[in-house]
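No value in this document is a laboratory result; all are computed from the given coordinates. None of the values given here were measured: they were computed from a predicted structure. Cβ atoms are built from the backbone, for glycine too; each structure is taken alone.
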Structure P
Amino acid sequence: MDKQVILDAQQFDLTLTRLCHELVEQHSDFSNTVLIGLQPRGIHVVKRLREKLQEILATSPVCGNLDITFYRDDFRRREKPIIPSATNIDFSIENKQVILIDDVLFTGRTIRSGLDALLTFGRPTKVQLLVLIDRRFNRDLPIQADYIGKSVDTLFHEKVKVSWVEVDGEDKVELYMKDPNE
């Protein structure tokens with residue numbers, strides 16, 4: 001299986017730093033903005049963004065994690081059941097600007113589930129989307145990201161894998177052919 005590196009560790013770090021500066025440009029002190037990462041992999045993006053924003057701003061934005069397991073449209077269709085993760089939103093999103101965060105945007109279904117789950121916590125004034133990787137083709141739903149780390153043109157049978165040093169031992173993003181048995 002040939003893998004093509006889309007982002008190496010240095011590009012990965014630069015991309016996250018650029019995204020932080022874009023966020024600061026739009027939300028300045030984050031007094032009315034919260035960051036919410038979608039479980040399971042969006043939480044790693046939020047953690048890194050929070051660390052970098054704390055270095056830039058000297059304060060930390062309010063961040064949380066959102067488990068969307070029971071909002072997914074494929075929840076009951078999977079052979080192996082999805083094990084729910086912990087949601088950690090111990091703050092109000094009412095009348096706040098929410099930045100929903102995930103690692104990869106592909107079909108848009110995960111983001112739709114995230115929007116549904118988010119509304120159980122209140123009504124934000126605005127919701128924006130930040131993704132590390134935007135797979136621009138094969139969208140099932142009309143969802144676009146407001147902040148994009150890198151756009152990648154992929155085919156349906158290709159897969160994007162985001163590796164995190166905390167979980168996978170290194171930071172990188174790879175593109176490879178999907179196993180037909182997946």
Structure Q
Amino acid sequence: MTVQVDDAGVGDLLFGAIIGAHRKETGEFHYDIIPVNYFQSPYFRKKLYLKKATELTLRLLQEMKLGADEDVEICRSFVFDETREELFRKFGKEKVKTAIISGDAQQNVETAYLDEIRNLGYEPLPDRDEKRAGSFFHMLRWVKNDRTRLKYAKTGWPRLKRYIHLRQAPSDTGG
């Protein structure tokens with residue numbers, strides 16, 4: 001049997017990120033959340049989201065009662081850079097494989113992420129995967145339309161500062 005580990009939402013503007021574990025043969029699925037504050041100052045600069053991804057992955061594998069005979073396939077995403085090393089150390093390189101996660105595992109993680117951003121009140125674009133830039137700007141407009149939503153944004157990304165002024169802009173004051 002194989003447990004696949006994937007992420008969703010890391011590269012999106014809104015929400016934190018989903019870390020999910022999917023047992024290929026049975027369809028069992030568990031997930032947890034890296035909260036958005038891990039992608040904001042001061043945590044973002046310290047890359048604490050990497051440690052959180054490792055912590056959540058280990059907890060999910062424990063919840064799923066990873067068997068001694070089971071393999072782990074883990075996504076190539078940078079969010080798992082530390083996680084992969086920890087899994088190699090803990091379970092061995094013969095049991096842990098870096099993989100492109102697709103199919104039900106990817107779908108489950110993506111659906112969990114979409115459900116979470118809908119819970120914020122945001123409705124994602126139907127073709128968001130095909131139009132990454134369009135999706136980003138759609139999310140950005142949603143945040144800019146109500147500045148109280150900034151708390152849901154991953155404001156730690158350095159390039160984001162060109163799009164979102166973290167202080168109130170003069171145009172927001174009516175002047």
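A few points about this structure:
- Which entry (P, Q) yields the derived value -11000 for helix-only ellipticity at 222 nm (-39500 (n - 2.57) for each DSSP H run of 4 or more, over all residues; to 500): Q
- Structure (P, Q) behind the derived value 0.75 of FRET efficiency 1/(1 + (r/R0)^6) of positions 63 and 127 (r between Cβ atoms, R0 = 41 Å, to 0.05): Q
- Computed 3.1 for distance in nm of label points 7 Å out along Cα→Cβ at positions 111 and 159 - originating structure among P, Q: Q
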